[in-house]
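**Student:** Dropping the structures in below, format is C-alpha cells.
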Structure P
Amino acid sequence: MWDIFLRTLPFFAIIGLGYGAGRLKFFGEEATANLTKFVFYFALSAMLFRFSANLSLAEIWDWPFVYAYVSGSMVIYLLATGVAVIRKRPVAEAAVEAQCAVVGNVGFLGIPMLIALMGEAAIGPVMLVLAADLIVFGSLIVILITGSRDGRMRLSILRTVGLGLLKNPMIVAIVLGLSFSGSGLAMPEVANDFLSILGAAATPGALFAIGASLAGKSAERLAVAGWLSVAKLLLHPAAVAVAALMIFAVDPFSASVMIAAAALPVAGNVYILAQHYGAAPQRVSASILLSTAGSVITVSAWIAAFG
C-alpha cells in the first residue's frame, strides 16, 4: 500500500497546491470558475474524445460491469436515503445526501489518476462508471427533487433530464469519440497531436481546480458530512466490490477499476446541484471537503487491496 500511496500522493499534492492558492486568495473564485470551465469544456473533453476514438463500443460496454456498479451503488443510495428519512429530512435533501454517498469525482480526479495508476486498460471501465453516474444517478436526483416539489411526475422532467445529458460535454465527447471510432476513419496525425496536447492539460488543471474550489467550501454540519464521507469512501466501494466479485462475476481487473472509482471522494457537481435546488449545500460542501481529505488514504487502500 505504501508504494501505491506514494504514487497517488502527487495527484493529491496538486489538489493541495490548488487549495493553498485558493486559501491565500492568490487564485480567487472567478479564476477557479474559469479554470474549471476550461477543463470541463475543453481539456477533459479532448481527453475523453481521444480515448473514445481509439476504442469501440464493444470494447467498452460490459453488461455484468454495469449491473454490478449500478446495483452496488443503489444499495448505498437507498441506505443513505433511508438514513435521511429517519432524520425526517425532505425528499430534496434526502436525494442530495444519497447523491453524496454514491457519486464520486470520476471526471476530474478519477479519469486522470486511475488511468495513470492502473494503465490504459482502465479507460473503458472508468468511462462506464462515469456514464452510469451521469445517466443513472445524475438523472435520478433531478427526477426526485423536481417531482417532489411539483407534487407529481411530469413529462417536462424527462425533457429537462434529456437536455441536461445532451449539454454535458463529457457525454458528448464520449459519444462523438465512439461514433468516430465506429466510422472506421483514421485519426489524422495533426488532430491526434492537437487532442493529446489539449487533453494533457486536463490532469493538472482538473486537480488544481478541485483544490482551489475546496478552499471556498465550509466544514459545517460535520456529523452528517462525516457519515456521508464514510458511506462514499468505505461503504460504496465495499458494496460495489461485493456486487462485482461475488454476484456478477466481473473480470477481476475491471472490478478493481470499478472499486477504485467507487472509492473516490464526493463529486463537486453534487454541490452545484444542491446549490441550484437550495437543498443542503453546506452539508454537501462539508462532505466534499471531508471525503477529499480522507480519500488521500482510502483510495490507496482500496487500490492496494483489489488493484
Structure Q
Amino acid sequence: MTRNDSATENDTRSIGSKLLILLAGILWGCMGLFVRPLNNRGLSSWDIVFLRAVLTTVFMAVILLLKDRKLFKIRLKDLWCFLGTGLLSIVFFNLCYFTEITITSLSVAAILLYTAPAFVMVISAFCFKEKLTKIKLASLFISFIGLVFVIGVIGGSDTITVKALFIGLGAGLGYALYSIFGRYALERGYTSATISFYTFLFASFGTVLFAKPAKVWEVSTGSLKIAALSVAFVMVSTVIPYLVYTQGLKKVENGQASIIASVEPVVATLNGIIWFHEKMSWTVAVGVVLVLFGITLSNLRFKKTKSD
C-alpha cells in the first residue's frame, strides 16, 4: 500500500467515525419522543434514568454474551475508567441537571449543560495533548451561540443565581466526562460494547438511590405498548448512540466529537416542532443554521493541515 492509499484509507475511516458521532447526536436528540410518554405515565426523571440504565445494562450484557464472553473481563486497575463513565459522568450529570431544572428555567439549564464541549476541549488538551486550534475554538463559539438561539436564551428574561450557575456547570462537566473516561478506556483496549455495559451497570447502582424501582417496574410492564416503548427508548436513545459514539472516539478527537454531537439539541428542537407542534421562531432557525455551520467548520480543518 502506498502512502497516498494509506492516507485515503485513514481519511475514509475518519469520515466514518464522524458520521457515527453525528448519528449518536441525532439519536440522543430523539430522546424526548420517548421520555414524554413515560413521564405522562407517572415516571419521574430519575425513574426514567434508572429504567434507561438498567435496560441498557441488560441489552449490553446480551450483546457481550452473543459476541464474546471474554469482553466482560476488565482489569481491576482499570475499574476507575468505568466508575468515571458510570458514576462521575452519567449519575453526576443527571443529579446536577435535574437539580438545575428545579431552580432555574429549562433554557438556562440546557445552555449550561452544553458548556460540555468547552470542558472536553480543555481537559483533552491536558490529558490527551489535543491542540486547541483556532478552527476548533471558532467552531465551538459558533455552535454555542447557535445553541443559545435554539434553546431561546436570547430575548428571554431569565436570571441566574451563583448556585444555579455552578450546578449547571457541574452538569456540563459531568456530561463531558464520558468522552474523557471513555477515551481512557478505549486506550486500554476495551471495546465500545464493554465500555457501555460497565458504564450503565455502575449508573444503575448510582441511580437506584434516587428512583422508585417498584414504580418503574409497574409502569414499564403495565401494557405491551409501554413495554415496547421502553425497549425502543433504550435502544434508540442509549444502546445504539453510546455504542457508535464510543466507537467514533477511536478516530476523532474528543473536542471535535463533542462539537459534532452538539447536533443533539437541534434535533430535539426539530422533533418538538414536528411531533409536538411546538413553535418555530426565527431564533430557532438562526440557531440551527449556526450549529450546523459550526459542526461543518470543525471538520474543514482536516482539509487544510494536520497540524492545525
Structure R
Amino acid sequence: MKTQWKISPYLYILPAFVLLFLFRMIPVAMSLVIGFFEWGITGSGTFIGLKNYIAMFKDEVFWKSLSNTVWFVLMVVPTSILLPLFFANLLNQITKLKSLFRMMYFLPYVTSLVAVSIVWKIIFSEQAGLANHFLSLFGAAPLGWLSESTGIFKLIFGSGWPDWAGGPSLALCSIAIMTAWKSLGYNTILYLAGLQNISKDYYEAADIDGASKLRQFWNITLPLVSSTTFYVLIMTTISSFQAFSQVYLMTDKGGPLNSTKLIVYYIYERGFDALDMGYASAVALFLFVILLILTLIQMRGEKKVFY
C-alpha cells in the first residue's frame, strides 16, 4: 500500500524549526569555528589553530571554575532528587487540600530566577539576613551551641554568624541551596505524577506478605519511579552545569576569591568582559563535550530503568 506524503505536519513545525535553526544551531556551529580564531567583539578574527585550547588548559581560573562547577553539581543533583521524592511521598498521602499544597510547592519554579536570586541574597545577608536571624534563635537557647561568640560556626570558620553568600567557605553552598530550592516544586510534581501511576495492588500484596513501609519503598516505590529519577538526573545535571543567573546576581563576579565562579559565568566573563570571543567559544565547546560524555554515561543506565 502506497503511503501518501503530507506536507501540512511539516508546515506546523516549520516556525519552531526556523527559530531553532537561527538561534540555536547556527550559534552552536559558529562557536565551533570561532574557537579556532582570535576573535574580538567586532566580529572579525585571525586563525590561530589550537592556541585557545592550549591557553585554556594552562588557565588556573578555568580549572578553578570547572572545579567549582563539579562541586556545585554534586551538591545540587542529589538534593534535587532526594528532597522532591520525599515531599512527593508526603503529598501523595494528603487527602484534603491537595491542589493547594501542589500549587504551593510548584510556585517557586514559575517565579523569576532573577527575583528569587535577589531574595535569597537578602536571606543570606550576614548582618540582616533571615538565615542568621534563624540561627540566632538557637544561639539564644540555654545550650547556646550556635552562639555567635562560642558556637559551632565560631569554631569552624573562626568568626561569628556566617557570611553565607559573601564568604568563600559557604558562598558556593548558598547558591546550591537556592538552586535546589528553585527546582524543588517542579521535580516534586514529576515524582508525584510517577507515584500516582503506581498501582495500589503492589502495596496491598506487600502488606499481606508483611513487608514494612521501608521495604515497600525500597522494593516497590523506587523501582517504579526510576524513569522519573532518570529524567530528573539528566535534566538537573545539564541545568546545573549551565547555571549562570544566580552567580551573576548573588555574588560579586564569581567571588569571593573565585569561589563561586562557575564555568558558564567564566565563559560570559571572557566573552563579554574581556571581549575574547575565541577563548570563550573554546571553553564553551569543552563544556559541550563534558555534557555530552556525562549524558552518554547516564544513558547507559537506562537499561535499569523500569517503564
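**Student:** Which structure, out of P, Q, R, was Cα extents along the principal axes in Å calculated from, if the result is 81, 71, 32? The partial results should precede the final answer.
**Tutor:** Values: P: 57, 45, 40; Q: 60, 54, 35; R: 81, 71, 32.
Computed on structure R.
**Student:** Have a look at P, Q, R and say which one yields 40 for relative contact order in percent (Cα under 8 Å, 6 or more apart), as calculated.
**Tutor:** Working: P: 35; Q: 40; R: 29.
So the calculation was done on Q.
**Student:** Hey, distance in nm of label points 7 Å out along Cα→Cβ at positions 198 and 222 derived from one of P, Q, R reads 1.1; which structure? Present the calculation step by step, with values, prior to reporting the outcome.
**Tutor:** On the way: P: 4.4; Q: 3.7; R: 1.1.
Of the options listed, only R reproduces it.
Values quoted throughout were computed directly from the atomic coordinates according to the rules given, and no laboratory measurement underlies them. What you see is a predicted model, and the numbers here were worked out from it, not measured in a lab. Cβ atoms are built from the backbone, for glycine too; each structure is taken alone.
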